[in-house]
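Structures incoming, each one as structure tokens.
Throughout, read-outs are computed from the coordinates displayed, never taken from laboratory work. All of these numbers come straight from a predicted model, not from anything done at the bench. Cβ atoms are built from the backbone, for glycine too; each structure is taken alone.
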Structure P
């Protein structure tokens, strides 16, 4: 009997260190899997383009399926998480993501490719909201700012997925390669998903902010019991003001996420072209541009927990944004390729922990709905960056267009400073 009771208690809420450690490992595996699968698909886009016979414009329209599916699902996943729980939604989305990544090589037209990418993008958007929501609850339960470590796993998974994809591109067809990703994805989901489904999420924190200037509870007097109805309008107004404030703060942290994700999307698509076209870099050196950015971002996220514990969230937002702005000014305006590579590396360090902090703050304020709203804005920024840079490059020049990354990083730093009362930590 004692063992049965112990098991029931553990399944209701994982209170001991072993349960929380298992949950952390399982969530880390899903973050890494997400980056691994997405990067594996991205490196095979040229081969899929050739297979479908799509032009550059029609391929761009087909690729919008990923964006549309992700944004639509992100707006809905918060509700699904509240109804079914973060853990089951994470596992279901991981299964769909793993299965759908094998579908693009089976298409032979841009329209069919766009349709399957809509499914792939939906799973990608859903799992990002679900496991970020689960991570927010775990951060609160552990009482340590470990959010950057999860996003470091995503970055590492992406680097491994891209590197492996480059190695096998010459020997494996896209069909076999992406089918291999499906097998790996389902295997990881089967192992890590058992932990998430067996253990319920830690008790969710109170998502209402506690500030010195929050509406205070009135002192009770004997007269309070005489006319309880007279206090309801005031309490209702105070509650509405608090709810409205939470929504505004979630939007603010979503904008911070957008400003930083914009830079990641822009560098992924335009960094190599800037090095090769504007600075006459060798193709191999140009290809290393995003690698420098991704590597320093991963290093920054791996050290993110220690930095957050030492500096706090506000300094991470302000110093990180200012560092990224300075790095990107160097990367976009430097006269030599090597100086630009240094700028890209500094930018990666600066941006590394801003996005995780913004998502964690939004989740702490409003739960899965907050994560969904901030994630939608954040990933929207990643999708907005590449086309925005393209338009500005046509109007001005590519180096000038890339300075917009520095400008938005500075905006993120400024917002972080002005919201320091709620970003304190």
Structure Q
């Protein structure tokens, strides 16, 4: 399967996450495309995507009224102490930017009473069901584009400096207040010699103070600067935006891995007409010509592209490790329990599909008669007990679901 680029820190040796325990959060399905929602300022998702997505910023007051932070401060600090979690500490003491990478023990963090520091934890949705439930509210954008939920904790005056992102982001205030300034400026030159990306010449054009429940949407390359006014927490819902180079390289790797890049992928290069040379360091013209002919034979079709995207975009990040049940139920007991409680995808599981295949955690599998129920499971991320009972008489279905359960890819029990 395709390899993910190293755009996320990973601890490959980590065998299991030990994040704070959390009860499954209620399943909140995203609004239908034609339903107005406070999440988008009473626009429908269709209106938002048409008017704002990748076009212009949008400030939304009380996008989620009465919101609470997915994690308490203590839970958040505890999460930042885990080896497999990507955590960063950014300080701006004495007007000097500094960046440290975690994990961070509680006594390694500055005092909450000290000004101008920020703790960032990436991919909180991978470790906590409440964060995953919050991320799921934004599934009016395709799952293939949805990346993760990052939480930023900041003391008074804390921030990461004026910067820009290369991807879409929703900035949701969940605790305290943060003042945002933004600009559509064309000058995105960065200050040299800093450990993080800070704009050299930030010229703010608009400014707002966000309180809990308020949210700011920013398309790519909008300059912005957020500064905490008092202790605060902000959730950043980010979206994947692979570069052309990344997609090209990974697609060619995908073809080569499947042996589909040329007619005889195992054939060795041959040059029976190669003469003796006087200049051995010179690159032979015949070699260049022959390799050019081999590359010209690379062909692909729409299904090759779909297979690549499905496996690549559903593959979990390098740091992800699934937790199989410590005492797994046998298949009969699994069927009995799921018939009473239903099942749900694990919060780390990615399940995508197209017309012919589904793609589960980087694996491509044919529908083979399982199309309807798999589509429902992918779109809702859960299956009711009633729905499971209708499938429980099909041994091929229950055997497959039991296999996923034993791997830790699905859990018994619907969302609370």
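Compare relative contact order in percent (Cα under 8 Å, 6 or more apart) across structures P, Q and report the one with the greatest value.
Structure P gives the largest value of relative contact order in percent (Cα under 8 Å, 6 or more apart) among P, Q.
Which structure, out of P, Q, was Cα extents along the principal axes in Å calculated from, if the result is 80, 52, 38?
P
Have a look at P, Q and say which one yields 1.01 for Rg/Rh (Cα atoms, Kirkwood Rh), for residues 61-188 alone, as calculated.
It was calculated from structure P.
Starting from the value 8.3: which structure in P, Q was mean projected area of the Cα convex hull in nm², for residues 245-388 alone calculated from?
Here the read-out was taken from P.
To test your reading of the models, identify which of P, Q gives 5.1 for distance in nm of label points 7 Å out along Cα→Cβ at positions 277 and 365 when calculated.
Of the structures listed, the value fits Q.
Next up: To which of P, Q does the computed value -7000 (helix-only ellipticity at 222 nm (-39500 (n - 2.57) for each DSSP H run of 4 or more, over all residues; to 500)) belong?
It was calculated from structure Q.
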